[in-house]
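Multiple structures follow.
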Structure I
Amino acid sequence: MGAVVTWVSGRVVADRQHEVTEAYAEGIAAGLPPAIDQTMLIRDGDELSIVTVWPRREDLEAILASDEEPFARRLIRQAGGTPSVRILELVARS
C-alpha cells in the first residue's frame, strides 16, 4: 500500500485554540514518530486541522488499531472540538 494523508479537523472556540497549538508544538518538539513524514497545523477561523503525511498506510493502520487515541484527534477533542477524520490517498507529490 502507498502513502496516505490524514486530515483531522474540528471547530475549536477561539479562546481554547491555544490548547491545540501549544500541545501540537510540544508534540513536535518531542520528535515525530518515524512513521510520519510530515505534519502541519492549519487554521481557518474556528476550524483547526492537523494534516499528516504517512509514507506507508500500514503504519497509520497500526496506530488506528491500537488502544491509544491518535494524537491529532486527542488534541482537538481535549480542546472541546469534535474531530472529523479523513484518510486520503497520496497520488502525487513534489
Structure II
Amino acid sequence: MVWIASDPDHVYFNTAMHRLKARNLQRNPHVAVTVFDPNDPYSGLAVRGTAELITEGAHEHIEEISRAYTGEPFRALGPDEVRVIVKITPEKIHVFD
C-alpha cells in the first residue's frame, strides 16, 4: 500500500531508493496501481503505465503527501535515506464500480 497523488496526466507516489519497489522499477519501469474507494471497496480504478524515478524534490514531496494523508509531517529520514518520486505515465486506465 502506498500514498498516492495525481494531476491530470500522471500518478505519483514516493518511496526510498533502497526499497524493493524502487529497485524493481529501475530494472523494469512497467507498473500498475489500483485505487479503491474507501466507502465502496468494489469501486475504484486501476492504472497501468510506465514509471520514471525522480530524486529532485522528493523530500518535499513526501512531506506534502504525508500531511495530505495524516495531517502530520513525515517521520525523520535516516542519515543515508534517499527518497524518490515515482511518476507514472498512464497507458491504460480501467474504472470499475
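Before moving on, here are some points about what is shown:
- Of the structures I, II, the one that 49 was derived from, the read-out being relative contact order in percent (Cα under 8 Å, 6 or more apart): I
- Structure (I, II) behind the derived value -10000 of helix-only ellipticity at 222 nm (-39500 (n - 2.57) for each DSSP H run of 4 or more, over all residues; to 500): I
- Which of I, II yields 0.9 [distance in nm of label points 7 Å out along Cα→Cβ at positions 31 and 47, calculated]: II
- Here log10 I(q)/I(0) by the Debye sum over Cα atoms at q = 0.16, 0.17, 0.19, 0.21 Å⁻¹ was derived from just one of the structures I, II, and that gives -0.71, -0.80, -0.97, -1.14; the source is II.
Read-outs throughout are calculated quantities, based only on the coordinates presented, and are distinct from any laboratory measurement. Because the structure is predicted, anything quoted here is derived from the model rather than measured. Cβ atoms are built from the backbone, for glycine too; each structure is taken alone.
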